[in-house]
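Each reported figure results from applying straightforward, stated rules to the coordinates on display, with no laboratory input. Everything numeric in this text was worked out from a predicted model, so none of it was measured.
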Structure 1
Amino acid sequence: MKMQSARQHWHELTNTNRLCQFIDVILRSYGQVMLQNNPLSGLIFLVGVILGGYSAGKPQIGLACLLAVISANVVAYLYQLNHKAWQQGIYGFNACLIGIALPTFCENSLYLWCSIVLATILSVFITQAFNTILQQWCLPCLTTPFVLTTWLFLLATPSLSALTLQPPATSGAQFSSYSLLHLVPDSILGIAEVFLFNSTLAGIIFLAGLAVNSLKIAIYALAGSVLAIGIALLYGGQITIISLGLYSFNAILTAITLATFSSNQDVKTSFYIVFGIILTVFTQAALTTLLKPFAIPVLTMPFILVSWLWLSFNQTLNQR
């Protein structure tokens, strides 16, 4: 009851106070990274990003991410883009991921911070363009602006020496076999990797942020991570990569998206989501091979491709 009262009070504040409304938009931008249109989920995700940055030895990530989200939403507001979408954080969540990715992959410098602002501004226009293109198929743009913008800047670094890439991170632990005792911790690590963090604590925080808005979605996310690990193990994926949650995060986003957009929750829907998760694992493996010569990460492109394909199929299911 108290929670409902607090939500009502906050809703009234956002309707009457512009500063509160902007804070609400910022928090929803964080929440929308995992499709949660909830400021409380966003606040929990924000805490997770700050702690994740510290755990990675890069405390600047929290500030960079916040700068990116604020910049994107200010630009979207000034250009008077879709106001309802703006209120829901649709123009800010790709910026959130950009604000984490660029400091993760690039050396800290003034050029990096300028690039973060520039990239987030570009992401707003790319978001609007893809929303316009995809609306005829009733498909969301998802994290496409994040992927395209991040790839653009990472691929530009060899030619633009002011922005330099960090040396590839190497994991101290190398595994030749997998223990089922690690299944749950590694699955939670996969949730952290949605935000590019290798931190179990951050994963637990992000899982809590999901559960605050929807326990069902939190369960789908964890189940998607477990299934992705199982498929990767079954088909001989590299154990170290699996243990870092790198085969899980795209599958988690696929599971959340398909569960969110599915109107019917029955056995057929569950199987449909399972097949989507399986396809995401294979798509990630294929794109990893494809992009290896370019030395850029797949990011969330496997999730995007599978979700577009499956959501198109889902429209046929919903018409029956």
Structure 2
Amino acid sequence: MIIFKRSLILFLIFSSLISFCYSKIELKIIMKVDNEIITSHDIEQEINYLKALNPGLKQINKDELLVVAKRSIIKEFIKKKEIEKYKKLNLENPQINNVLGNLIKNLNLQNENELENYLNTFNFSIGELKRKIEIENEWKNLIYSKYIKAVKINKKELIEKIEKSRSEKFLLEYNLSEIVFTNTADVSLDQLFENVQESIRENGFENTANLYSISESSKIGGKIGWVKKNNLSDIINKSLKNLNVNEYSSPLKINNNYFIFKINDIRKIEIEIDKKKELDKMIFVETSKQLDKFSNIFYNKIKLNSEISEF
């Protein structure tokens, strides 16, 4: 009996060692961002997260999906490090629940329990999702505090837009998605345009947003949602004017980036304009656009000063 117990104990120890060794083999270090290690498990979880936000990514080949996941997780690690210079992340930001609510609606779910069950099918936890949401929210708060004084709003121009729309009975709203990309030294602009458009033809617009777009909307397939015509610039309205639902624009140069917009739906709404409320909305939209621009500039600056290694 004693010999049997000893044999059993030795067998369990041996099995544990084998499992441990196997897990060590499977868990590989893929990258380092400064002093932060990114493992194969981290990459796998990032892929699960991205697929949960945009299930269409299941159609993308593994190599392309790996590139998207690496880019996404590098961005998160760099943002997290910068945020932690100023504050501790503790999941106490009240904005997390607001974002969760919007995500539940976008995924056509009813409540947080349904969201949790949905995430489980991708082997991803709601706790991890909240952590990611917190990083994005705190990054936006950081950008706001750094750059809000640099935002320039032409109220006169916005008021003129409101006055012009008040003479109309109906106002157009577009449900839009976007792909935002920038020129790089290693690929010519013409070649980049061709790569993006070829990817749209082969993979669809939403998946191409994940693959190429530098906008935060890329994680949800470039979806922007409903936008009133008078909240869009003249150059964007002109590009959308002759498009039908499910068609997309040619690349538009806006500031230093290039935009492609897709119309997911169009609707007319009866105009009942409260001038003050409409002006507040337009100021919010314009402020968000400018802060997004500052966000990209600031992120790229930090990234240049980060040490990124692949193994």
Structure 3
Amino acid sequence: MSTEPTFSLEVPEGEVGVHDLSGGPVADDAPTVLLVHGITANGLSWNRVADELVRRHGPGSLRVLAPDLRGRATSAGAGAPYGLAAHAEDLVGIASAFAATPVLVGHSMGGFVAALAAARHPERFSGVVLVDGGLAFPPPPELDIDAALTATIGPAMQRLSMRFGSPEEYLAFWDAHPALGPVLRGPAGDAARRYVLHDLVPADGGAGDGGGWRSSCVLDAVRADGADVLADPETHAGARRAVLEHRLPVELVWAHRGLMDEPQGLYDPQRIAALDLPDGLRTTDVDANHYSVVLEEPGVGAVVDAVERMLPAAR
């Protein structure tokens, strides 16, 4: 059910697929936006954000790139090492391939990847937009990664060991999700379905042989990435370093509601105050949940607004 990427980045472990969502041919010197998805997502989660960028600026006026991170979708074959440092280096490789200094935009886990990449390679990026992720709280002692991931992302983690009889059954699984289901049934439904089905691959034996379908996400990749998001000190310091040490513009767009559309989101004013953010880190709150913040208004508009504040420095 996957959609082929437009480009591939060759890495020693395989290939990382990169979707070009620019809407048309792009000049070599056009500003570049590099979109980084969440822990069990894929590059097509950014379709609505890319569409809004194209609507505002015109087809081909910006280069809009969205990789499938290694261990997901068309990059599932790009093997270990996993972890956020590997993703950060892949982003540098993509930027280099296009001779670009892009605005990095990261959703959820992708926010941590973007912040880490900017902290390690500030000369390669022009700014960072964190979308409901990228700023961490201290981990609890004796952290159980699998238990913490299941508690945090719930069905998104559980589905990795599930098998589905058809694409329709997979869509029905997501339709019952309290945060993503309403998006699938709403005006953004077509884009959300393309994103969801891009994750689906034939299970062992092939769908035509009765093996059914499964998520493309590699469990070892999710575990390694989750460990970094939850407990890696360098990852947790990424956004702060990008602002304080490298003077890069960094913004956070955070959703009021959580991963199951619960009233308590990942961030709130009290939690953000407790983070003691640097003065140069701007925050914007949005009436959205963790999924709809990149799939529906007003989240899409808030993300694009933040990107536009950084575009003058991008190329």
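When volume of the Cα convex hull per residue in Å³, for residues 80-263 alone is calculated for each of structures 1, 2, 3, structure 2 comes out greatest.
Using the calculated result -10500 for helix-only ellipticity at 222 nm (-39500 (n - 2.57) for each DSSP H run of 4 or more, over all residues; to 500), pick out the matching structure from 1, 2, 3. Source structure: 3.
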